[in-house]
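Pasting the structures here.
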Structure I
Amino acid sequence: MPKILSGIGATERWLIVIIACIGAGLALGTDTFLTLVNMFDLLNYSAVNVIFAAGLLVVLVAGGIDISFAVAASVVQYLTAITLMQFGGGNWAVGFGLAMLFGAGLGAINAALIYHFRIISIVVTIATFNLFFGLLMFFTGGVSIYMLPSWLTRRVILFEQETAVGWAEITLPVAVMVAVLAATWLLLRRVSIGRQLFAMGDNTEGARRLGINIGAMHYLAYGWLGACAGIAGLMQAHYAQEVVPNALYGRELEVLAAVVLGGARLGGGRGTLLGAVLGLVLISVTQNGLNLLGVSPYAFRMIVGFIILVAISMSGETLGFLNERLRRPRLAHTPRKGAAS
């Protein structure tokens, strides 16, 4: 491996190699993949999924799993939009505060059910996935909200560049994505609470014996994911300039697959932010490339699913084993005793 990759794990290295190979193939197969417009559009669109992934990684590290976060983000969109309109429109600070508060509250519901009632996290979040979405559709009737505060629908362009095929722009969701990634990195890698989350995910009983407050860790992990889901929902509303009840429906499995593909262990105790981001990059680049190649929508999910399956099967211990084999020097062949020379 190149020296620049020597400081990261085996899973991340292989993901970088795979992404580079797919990117090279798409650059040769299409005229638009490597254009600045397409790259920036891909970055702007993927920002919401990356925010989801940062929150989900915290839950996976803590030994849990959550598939309700995308629906929770849709609920937060509605709650935030309605609350803002009731109180005169607000501003970005109020919007972010409300979104994080509502999101953390929904995450706390999951944490309470999992910790206090001793229910497996996947069962709880399947239930809340259907509960949240059912309540949302029941009370809204599936009707979208188009009348949003002007500050929320006004495009915030951080960088723009005119090219031969149009304007390439980096918008606000990208900056918010970077801020969420930085905060999550600090949580997991630079404060003692992050080490406690890893310890709980690796061995819950051992963490309890060390004096770690397991209940508090549950509320922190699911609350963090809920807050990230709230922020992602707000950014989706800003990006689409409307609130649609099913706009984020279905993204949960895509994000979960990407984070696991990036090396996060479903059993907890392991995972990196870089791996989660690279997993999403691989899926996003693949989806974008297939779209540019004009692949049939029916074959689209099949091809993406196959790539995810292969990538996940090559992650974790398998990649570590292959990396170790590549590092190990070859031994000279020694003929067996009695064999013909």
Structure II
Amino acid sequence: MQTRPLGDTGIDVSRLCLGTMTFGEQNSEAEAHEQLDRSVAFGINFIDAAEMYPVPPKAETQGLTEQYVGSWLKARESRDDVIIATKAAGPGVEHIRGGPRLTRDHLHAAIDASLSRLQTDYVDLYQLHWPDRKTNFFGRLGYAPSDEEDATDLEETLAALKELVDAGKIRAVGLSNETPWGVMRCLHLADRLDLPRVASVQNPYNLLNRTFEVGLAEIAHREGVGLLAYSPLAFGVLSGKYLDGARPPKARLTRWERFSRYSSPLAERATRAYVDLARAHGLDPAQMALAYVNSRPFLTSNIIGATTMEQLESNLVSESLTLSDEVLEAIETIHAEISNPCP
């Protein structure tokens, strides 16, 4: 398993990261532990969670993901062997603290609750799950500024995170679902005010959504704020299992209509092209899609997720898969024809 540096933190993380947002909804505690055991045995040292998980977010399940990771850490006595990342929720999830914000009080309360569920004294990477301000994320286009915005100042947020670093509760700070302006603003404040410098940005990146390349890839290269790629399989769409209207039993898009980001007619057209390309070269479509993400120079870690051990084993294979120049060129040809159908 290849490792890559997490910014300038001195922490090295595996190129594949185990995403855990299914733990507590699609996966039981025993299944979660099985996935964690297999991933660590394979060489993964990086585990990503969030206080909001599992998804879809519900009051009755909120926090179960961290609880399952915590019970695994306690049972295996393996805390020092893994890099644990989690996230503080932004505005809009009313069942968390009556509506979470990225203020000092909320962040202190959020980390203490996460540490309790994770049964640990610290997390290695603490991420802001999405911005406190109004901006474009989760696929939103058409930026519309507002003069009546009620947003927590990033200076307050970073100052609170510095307190958590100084207290030993977190080792490093990351962003998620963030824009180029947000990343650069955080870096500017960190440099000017001696606040924590963000080490990573966790944003969507896959063959159907390469918008990270537009502005954030240069920041990743020049500032050392690498990508933690989520949804590398576009909710499983790039496996090809949903083509022609198929809805496999228990699959995410079968169970919840809300996950429609990668299901437009244009997305299906692009997906078919990528699936056909993979099969023409004797490749598994999902493994090809993951291997492409793995190959990007701005990547720090690729967050894989699975609901079955069979899916997990298939995802793990992507670590050793190197795509040929012919396949890479064909991917770029498809991308030029159908660019970012699912931003």
Structure III
Amino acid sequence: MAPIKNGRVLFNEVPEGLPVAGKTTIYDESHTIDIDIIPLNGGFVAKLLSISVDPYLRGRMRKPEKKSYSNPFTLGEPISNYAVSVVLRSEDDSVKPGDHVYGLFPYQEYSVLTKAQIMRTLDNKENLPWSLFVGILGMTGQTAYYAWKEYAQAKAGETAFISAAAGAVGATVVQFAKADGMKVIASSGSEEKVELAKSMGADVSFNYKTSETAEVLQKEGPISVYWDNVGGPTLEAAIENASTGARFIECGMISGYNGESYFVKNLMQIVGKQLHIHGFIVGYLGPKYDEEFYSTVPARVASGEIKYKEHVYKGLEGASQAIVDVQSGANFGKAVIVVAEQ
């Protein structure tokens, strides 16, 4: 087989504020690969099918000396994220051609990988689109499922508040809260997203850009569970309107990812209200919930019990814009790049 194009997305520069499409990351076609003869060194070569775009990628676009819970990207090298690839050729007896594998893979059409990079070999019994395995059936769905199970202590009749409720994680949490019999308040950033949160089951769905979050919570609360995706003034409003002993699940704080962080002014109420604040990283909860997740959630998605919405970008050429869209909230649904169908 003659060498073929191997498109990839490279980390080009550390951004100041919001990433810039075609500048922070760039699409590169200069690399080629010959699938039949490239050395595998005991590993395997795989073709990228779908790869995720997530808010946390912004934290990896930093200088290496700045420490965080995730590794920084390397300038001039492909960025990476959770992805599904299909194995084309293998020197590892445990990984066979035709296997669909899930893991942290580079934004690159074809890659030589090792078994250590695989988080799971996928058994798609429901014949669902592979893109779902980087969304509702991948890290996104796992984030919602694991942390809700671990920290929510949901009780029927209580009230939950979910910010960024039309986002990939938030929309899933809305459904989990409703399934547990809770009243759900959902905030989103556009009227279209407000309607999506309603369709997922939210009892009260509002646009935080046109309604005051604190006023909505004062009217509809107090809240017993807050799922925080945004931080900032929304977190402050949630603290102000929390019931005694409320559980706060701190998933993300995207309001501060691309600029100055907001100083929350009522943190002392954490003491007075005896709030339970739970920060988490999804991977640390994986060993406890992985098997339960994969044995139950795909069937629930296939049956329509758990709903989802995708925002599909076609090809790695659109990755730079997809990254910016996720940081600015311009995407509508789980952002995923479909590179190939099979």
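Read the figures in this text as sums done on the coordinates, not as results from a lab. Not measured: the values here are computed from a predicted model. Cβ atoms are built from the backbone, for glycine too; each structure is taken alone.
Kindly point out which one of I, II, III the value 37, 28, 17 was derived from, the read-out being semi-axes √(5λ) of the Cα gyration tensor in Å. Matching structure: I.
Here Cα extents along the principal axes in Å, for residues 198-301 alone was calculated and came to 43, 33, 22; which of the structures I, II, III was it taken from?
Values: I: 56, 29, 21; II: 43, 33, 22; III: 42, 32, 30.
For Cα extents along the principal axes in Å, for residues 198-301 alone, the value 43, 33, 22 is produced by structure II.
Taking Kirkwood radius over Cα pairs in Å, for residues 142-237 alone as the criterion, the top structure among I, II, III is I, with the largest value.
Please state which of the structures I, II, III yields 2.8 when distance in nm of label points 7 Å out along Cα→Cβ at positions 110 and 222 is computed from it. Don't skip to the answer; put the middle values down first.
Working: I: 0.8; II: 2.8; III: 6.2.
Structure of origin is II.
From which structure (I, II, III) was distance in nm of label points 7 Å out along Cα→Cβ at positions 166 and 254 calculated, if the value obtained is 1.2? Structure of origin is III.
Work out which structure the value -23000 belongs to, where helix-only ellipticity at 222 nm (-39500 (n - 2.57) for each DSSP H run of 4 or more, over all residues; to 500) was derived from one of I, II, III. Source structure: I.
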